[in-house]
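These are the structures in question, set out in turn.
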Structure 1
Amino acid sequence: MPTISMFFGIIIRMYYAPKEHNPPHIHVYYQNYSGVVDIETCEQIIGNLPIKQLRIVIAWVELHKEELLANWTLCQNGEKPFNIDPIK
């Protein structure tokens, strides 16, 4: 599962296996925490991320939704996703 972005100690990854389960989502890691965030609704659907980091991730997803959905399409075709700019 490649890393597509990193910022403030947060790692964002996306599987690129054909037929990955819906909804389109990213995997988020921060220290000993992890979560899964739905790209379309910008909500954590699995996990226990600290609220501060979750808010940062949600803001990032909102800014990069089109790129993330394009990556999701690539991943569904078994292609490696591209990197997305971190929050600066």
Structure 2
Amino acid sequence: MKKSDLIIEFSEKNNITVKDSERLLEIIINEITAALAKGNRAEFRGFGVFNPSLRLARTARNPKTGESIKVPKTTIPTFKMAKNFYEKLNR
């Protein structure tokens, strides 16, 4: 499912315009992103939790040249699905 598919599905099921549906989805995505950027988690009961996770600095190797590369520490999003979500996927 693509973002556009989700917008259309949401607008049809909730009797709102596609434009309003798109705005709502943008707000949700922006709020999740802002929470993770601040170091907070975003929890959706019955779906899962997005957490910011710190990936430490390390030395990697370029597979093409074999040259060592320093990779700086970064924050990445991680997702842990809820038990209900897991059970629906694995029926």
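Any read-out appearing in this document is the output of simple, stated calculations on the displayed coordinates, not a laboratory observation. Being a predicted model, the structure only gives us computed values, none of them experimental. Cβ atoms are built from the backbone, for glycine too; each structure is taken alone.
Which of 1, 2 yields -9000 for helix-only ellipticity at 222 nm (-39500 (n - 2.57) for each DSSP H run of 4 or more, over all residues; to 500), as computed?
1
Out of 1, 2, choose the structure whose coordinates give distance in nm of label points 7 Å out along Cα→Cβ at positions 9 and 25 equal to 2.4 when calculated.
Traced to structure 1.
For relative contact order in percent (Cα under 8 Å, 6 or more apart), find whichever of 1, 2 sits highest and give me its label.
Details: 1: 32; 2: 20.
Top value of relative contact order in percent (Cα under 8 Å, 6 or more apart), among 1, 2, belongs to structure 1.
Where is Cα Rg over 2.2 N^0.38 Å largest, in which of 1, 2?
Working: 1: 0.97; 2: 1.52.
Once Cα Rg over 2.2 N^0.38 Å is tallied for 1, 2, the winner is 2.
Using the calculated result 2.4 for distance in nm of label points 7 Å out along Cα→Cβ at positions 1 and 73, pick out the matching structure from 1, 2. Intermediate results must be reported in sequence, preceding the final value.
Working: 1: 2.4; 2: 3.7.
Checking each candidate, the match is 1.
Match the computed value 2.8 of distance in nm of label points 7 Å out along Cα→Cβ at positions 41 and 57 to one of the structures 1, 2, and report its label. Before the final figure, lay out the partial values.
On the way: 1: 1.5; 2: 2.8.
This figure was derived from 2.
Taking mean count of other Cβ atoms within 10 Å over residues 33-40 for each of 1, 2, which is largest? Don't jump to the answer; show the numbers that get you there.
On the way: 1: 17.4; 2: 12.5.
By mean count of other Cβ atoms within 10 Å over residues 33-40, the leading structure of 1, 2 is 1.
Match the computed value 50, 27, 21 of Cα extents along the principal axes in Å, for residues 17-64 alone to one of the structures 1, 2, and report its label. Walk me through the numbers on the way to the answer.
Working: 1: 31, 24, 14; 2: 50, 27, 21.
Structure of origin is 2.
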